[in-house]
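Read-outs: derived from the displayed coordinates by stated rules, not from any lab. Predicted model only: the values in this text are computed from it and were never measured. Cβ atoms are built from the backbone, for glycine too; each structure is taken alone.
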Structure I
Amino acid sequence: MSSHERNDTDADVHTVWQAILRDNFRHPHNRAAVQGMEHCGSSRNPLCGDHIEVGIDEDHGVITDVRFTGYACSIAVASASLMTQAVQGSTTDMARELADGIQQWFSDDSVDLPLPDLLQPLRLLRRQSARKRCAMLAWQSLAKALP
C-alpha cells in the first residue's frame, strides 16, 4: 500500500470517527438524571466550567445501569456517551480498569492502550492536547462513582 493510499484510508477512518463523536454529542446514550442511583461521582473542569456527573447501579459487581448528566462541551458529552456504552453490563472491576487506563492513556502519550472498537473515536481527541481534559471528564467521574 502506498503512503497516498494509507493517507486516504486514515482520512476515511477519521471521517467515520468524527461522525461517531458528532452523533454521540447530538444523540447521547444514557444521558439522564442520576438521582437515586446507588453510586455517583462527578468531575468539573475549572478552566471552562464543564461538569459531568455519572451514576451507576450494580448487582453483585456487575453494572446494571449507567447514566450521566451535566453541562459540558461536545467532546465531554460524546466521551461520556461512549463511556456509558462501553461499561454497561461490565463488572465494576473491568470498568475501573478501563477508566484508569483511559485516564492514563490521555495523560501520557507514551502509553499504548488497546481500545475496544466502540472507543476508537477517542483516538482523534488524544491528538488534541487542548481537548484531552474534556474527553477525560466522564472517565474521571466514572472512577469516582465506582464502589
Structure II
Amino acid sequence: MRIDPRSPILAAGDWGGLLETLSRSPDGAALAEASRSVAMGVLAAPAAVARWIAERAPGLMERSPLRLLIVGAERLDAVDRGRWYHLIPALLGVEGRVDVTLVGERLHTEFDRALVETDLPERPDYERVNEFLVKARRLAVAEVLR
C-alpha cells in the first residue's frame, strides 16, 4: 500500500494545517473545540506513529484492525484510553481501524481499584445506549446531507 502524499500527515506543513484538516473530518471534529496546545498534546504521539507508518511501513495499514501496544501509557494516553490513536487512518488518508492496548505499571492497579470502588449496574442499560447511538447516527447523517 502506498500512502497518498496529499494525506494530512504528509501534506500539512505545520501543526496548524494538520489540526485544521483534522478538525474538519468527522473523526477529528472534537479537535475544533480544543485549544491548540491541548490538540497538539493529544495528537503528538498518534501523529508520530502515522508519520512513521507513512514513511517507513505503509503496508501496516493493510491490516485491519492495526493493533497498537502503547507501553508506559499511564501518564498521557490512559486518560482517554488511547482514543486519539484512532485518528491514525484519518491522518494517513486511508480507511481502516486501530485497536489500542495501553500498558503501564500503575494502570492495572488503578483500573482494578476503580472497578472495586465504582458502583456499576447489574447489566448495562442497552436501551439507553441504543437510543443514544441512533440519535448520534441521525445527527451525523443530517450533518452530511446539509
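If we compute relative contact order in percent (Cα under 8 Å, 6 or more apart) for structures I, II, which one ends up with the highest value? Could the numbers behind the result be given before it?
Working: I: 30; II: 25.
Once relative contact order in percent (Cα under 8 Å, 6 or more apart) is worked out for each structure, I has the highest.
Identify the structure, out of I, II, from whose coordinates Cα extents along the principal axes in Å was calculated to give 54, 32, 29.
The correct label is I.
Check the numbers for mean count of other Cβ atoms within 10 Å over residues 65-72 across I, II and tell me which is largest.
I
Assuming 22.2 is mean count of other Cβ atoms within 10 Å over residues 49-56 as calculated from a single structure, say which of I, II it is.
Clearly, the read-out refers to I.
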